[in-house]
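Participant: Take a look at the structures below.
All of the numbers you see were taken from the coordinates with simple rules; none came from a lab. The structure presented is a predicted model; accordingly, all values stated were derived computationally and were not measured. Cβ atoms are built from the backbone, for glycine too; each structure is taken alone.
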Structure 1
Amino acid sequence: MTTKKFLILGTIALLVVLFFYFDLGQFLTLAALKANRDLLAAFYAEHRLATVLLFMAIYILQTALSLPGAAILSLAAGAIFGAIMGTVYANLAATIGATLAFLATRFLLHDLVQRKFGDRLKKLNHELETRGLNYLLFLRLVPIFPFFLINLAAGLTRLPLRTFIIGTMIGIIPGGFVYCNAGASLATISTLREVASPRVLGSFALLGLFALLPVIYSKIKGSRGRPVTRDL
């Protein structure tokens, strides 16, 4: 590992350790958000631009380092900025943070993985290069796949950066709006499970399947177009 890679990896590890050492996660809970909502709203009323920039910086850092708290930050966006603008700010911050995590993983580990497993990943890389947007939208929309894990795993493949950014920005809009809209009515929420209800999760899964329809169609069409060989 080169000195530059070692420094980047060391910095990431240090920031993650500091987060848990100082127990900063205590500020990223539903109880903490409810307790400080009026204070945050008052600060936003007096310092609008500073609040937006500070919020986005925190969200970007949280996402880039794959730290817990994304759901609370999305709720906070809705509680402070409203459902619409909260979704915009949260979406931009999450996309930037995810892209940083993607790039860090690609810079640190991509070459090693491709060198070691390149032959096995050849077909996967081809699929991602040609239909990567459909796959990424599916992964972003279906809630069974952790957000941070997709960022890291995608960085190990040859998924184009542009595709990753577009797929992430579009794919997280539905989920982001659900949480920001819930945050705008923060007083009515007692647990995070109330936000991600089975009906909401099912809707996301259905959207994810729609994103895969072009891939499924091309696979079926391709299999029908292949000549059938028979043994004599």
Structure 2
Amino acid sequence: MSTKANTFDQIVEERRSIRKFDTKAAFDHDAVKRSIDRAILSANSSNMQLWEFYRVKSEKARADMSTICLGQNAARTANEMVVFVARPDLWKDRQEKLVNYFLTVMPDKTARKAKMTYSYYEQWIPQLYNVSIPWFHDMKMKALILKNKSKPFMRDIMTRDVPIITHKSVALAAQTFMLSIKAEGYDSCPMEGHDSVRLKKYLNLPDAAEISMVIGVGKGLPEGIYGDRFRIPNEDVIFEL
């Protein structure tokens, strides 16, 4: 195993969900910035980057967030919190930015690779993400699925699937963030326990935005680990074909 793999193994092994942080310990807020920068490099569906990250830093904002996060220790004692938000409604903005980028690196739209790229982003992406009229979108997608029923075809393309696709990408970014925080010498805790309606209002988010998770960050205390790590046996979850 390589040195890098050994280092990564150590980071993964040491990462735990810490539910109580040391409020007196020194904390480098730049570690959060660096970790978000790394999270932004995460794999994501079609590189659409339909995510936003909200840093909760000030004492007042952290106190407000503690209430929104139901008063749990991981929120009350965090030096900072980051809210990971899924934004499927920003698909058009992201699509336009990607197409403009492609125009700088593939200005000849007639080239074979360029044709495929522009077709995907200018034709398929709007079809998939434009769910402004759900019944119409689902009718078109059902027609596509029916047309391709005799061969393998992406079938999770209904209105209900678009937020799920986006949340998958946000989750990848969140995991990168938590591993990065551990590498920086700090700890984290992903919190699903929060009032999403109040949180969206607090962040002034539109209805179409969805809270993926809130992650508390700080220097973990030993008592912040609520028990030994337990995992289902590998043979129950890993299968080979």
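Participant: Can you say which of 1, 2 returns 19.5 when mean count of other Cβ atoms within 10 Å over residues 154-161 is computed?
Facilitator: On the way: 1: 19.5; 2: 14.2.
Source structure: 1.
Participant: Further question: Can you say which of 1, 2 returns -0.45, -0.75, -1.17, -1.36 when log10 I(q)/I(0) by the Debye sum over Cα atoms at q = 0.09, 0.12, 0.16, 0.18 Å⁻¹ is computed?
Facilitator: Of the options listed, only 1 reproduces it.
Participant: Continuing with the same structure: Compare relative contact order in percent (Cα under 8 Å, 6 or more apart) across structures 1, 2 and report the one with the greatest value.
Facilitator: Looking at the calculated values, the largest one is 2.
Participant: With distance in nm of label points 7 Å out along Cα→Cβ at positions 186 and 202 coming out at 3.1, pick the structure among 1, 2 it was computed from.
Facilitator: Computing distance in nm of label points 7 Å out along Cα→Cβ at positions 186 and 202 on every structure in 1, 2 gives 3.1 only for 1.
Participant: Among the shown structures 1, 2, from which was the value -26000 of helix-only ellipticity at 222 nm (-39500 (n - 2.57) for each DSSP H run of 4 or more, over all residues; to 500) calculated?
Facilitator: Among 1, 2, the structure yielding -26000 for helix-only ellipticity at 222 nm (-39500 (n - 2.57) for each DSSP H run of 4 or more, over all residues; to 500) is 1.
Participant: Right, next: Taking FRET efficiency 1/(1 + (r/R0)^6) of positions 18 and 98 (r between Cβ atoms, R0 = 30 Å, to 0.05) for each of 1, 2, which is largest?
Facilitator: Largest calculated value belongs to 1.
Participant: Where is distance in nm of label points 7 Å out along Cα→Cβ at positions 122 and 138 largest, in which of 1, 2?
Facilitator: Going through 1, 2 one by one, distance in nm of label points 7 Å out along Cα→Cβ at positions 122 and 138 is largest in 2.
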